[in-house]
Structure P
Amino acid sequence: MTRKFTLIIFTLCGILLLTGFSRMGVDRIMLSMESQTLQKGKAATVRAELFYQSLNGRMVTKFIQPVEQIMITNRLGELSIYNFDDHSVYRRQSMEYSSENNLIYFFLNGKTQDMGLRDMGFTQISTEFSEGLMITKWMPPAALGHLFSHIELVHEDFMPIYAGYYDAGQKLVKKVYYSDYEIFPEIILPLTITEFNYLPDGDSIISRVRFSDIHMNRQAVSAWFDFEIPDDATIID
């Protein structure tokens, strides 16, 4: 397992889950995820199962494809990735790895109005309404001014359906679409997230994440919730 692959895996999971479920009536949740990425005519597929408990903010991600690995993180940003093949573990700690630092967390904690931008220091500077859509524009804090000029959010029926990210030169560099919303007794979730990343060389990366087999609370039963990495696993950098 290389560091590059480890970071790619975590970047992917950054859009997946979760914490604070108890505020929405969800104590634990398990679901399946499939991500498909297309770049330069080449497609890659990642499949995983996710298991989250709100009490400690612990999330276990069991990767099935392309390799069999286990990723564990928590709200403190303590990250561990266990590789079954060579019995090794990769560990890091940073708040960027926190189980609270992701998109679906915002849906589960009533942060869909700003998608967490306000917590990051963004300021809402305008609101427009057009054909049933609410369009808001957000300016970044000074610390992020070198990355973004602004971010645009579009809501329909109070749920986000689109986010556009503009770089410091006012160029659109990323688009995210939220679709296939499903209403559960406890929460509302988009089951499909489609993302377009536009690269400086004119190429783009297209990715689509789909969620399925969602079980919550008493219906969420699996030994993977409590999986622990073996103490004798070899630690790698």
Structure Q
Amino acid sequence: MSGGLGEDWGEVVEGALSRLIPVYDRMNRVMSFGRDLEWRLKGIRAAFGGGELVLDAGCGPGVMTDAWWRVYPSSKPIMLDALKEMLEVAHRRVSDKAATGVRGVFEALPFRDSCFDGVMMGFSFRDAQNMRAALSELSRVTRDHGTLLVVDIAKPDNAITRWLIGVYWRLIVPAVAFFVAGRYWKHYRVLYTTYKRLPKNSDLRSLVGEYYEDVSIETHMGGGQIILIARNPKH
């Protein structure tokens, strides 16, 4: 069990996400019932102390880095994203913070071993092409006793809840996007592909545990959203 988008990566990341930039923040608020920033901030406070050199992996338009500075304004995360367009928006969002942005994918990080105190991922780990390969790289660039934070949508272990959340992503989100995101609504149909490809929460915990010593998962929204904190990478 590797998890990840596999052959659908291009359609989801390069095909859809790059086109959703104009409505990205607005739809994230709607899809999370206004709680996405709350979850980001909670995860950052729980996972880090503020003095770390942190990689914002899959930074998107810079929302997670911006959330970091709300909590720890004195340090500067390094932002990474596969999409040039996302990095450009992220730089504009945090331009007054002099942040550094790097283009790259999770499965082949352009950094040396053990160069970060931690990695944070805000609604981006689900977009890995191969989660096992991504975790191998994320743990590689993290120092001993470092931390991985993942705030993301999730797939509950309970079959009924899992089905209901699947209906939400397959039918309700595109319908809501039709009214909220206008002509961009059709690109939100690919989020169901992302959900289908997710491992169940218990399987995700086991997978992360292959690369980190200590893994904890806090669930919200019936298990459809998680704050995962993993410490001490297995080098």
**Prompt:** For which of P, Q does log10 I(q)/I(0) by the Debye sum over Cα atoms at q = 0.10, 0.16 Å⁻¹, calculated from the coordinates, equal -0.50, -1.27?
**Reply:** P
**Prompt:** Any idea which of P, Q comes out highest on FRET efficiency 1/(1 + (r/R0)^6) of positions 157 and 189 (r between Cβ atoms, R0 = 25 Å, to 0.05)?
**Reply:** P
**Message:** Using relative contact order in percent (Cα under 8 Å, 6 or more apart) for the comparison, can you identify which of P, Q gives the largest number?
**Reply:** Q
**Message:** Matching task: -10000 is the computed value of helix-only ellipticity at 222 nm (-39500 (n - 2.57) for each DSSP H run of 4 or more, over all residues; to 500). Pick the structure from P, Q.
**Reply:** Q
**Structure (P, Q) behind the derived value 13.8, 43 of Rg and Dmax of the Cα atoms in Å, for residues 101-164 alone** = Q
**Fill in**
Candidates P, Q; mean count of other Cβ atoms within 10 Å over residues 77-84 computed = 21.8; producing structure is Q
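Of the structures labelled P, Q, one was used to calculate mean count of other Cβ atoms within 10 Å over residues 117-124, giving 25.4. Name it.
Answer for the origin of the read-out: Q.
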**Prompt:** Which of P, Q yields 10.9 for mean count of other Cβ atoms within 10 Å over residues 37-44, as computed?
**Reply:** P
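Each reported figure results from applying straightforward, stated rules to the coordinates on display, with no laboratory input. Predicted model only: the values in this text are computed from it and were never measured. Cβ atoms are built from the backbone, for glycine too; each structure is taken alone.
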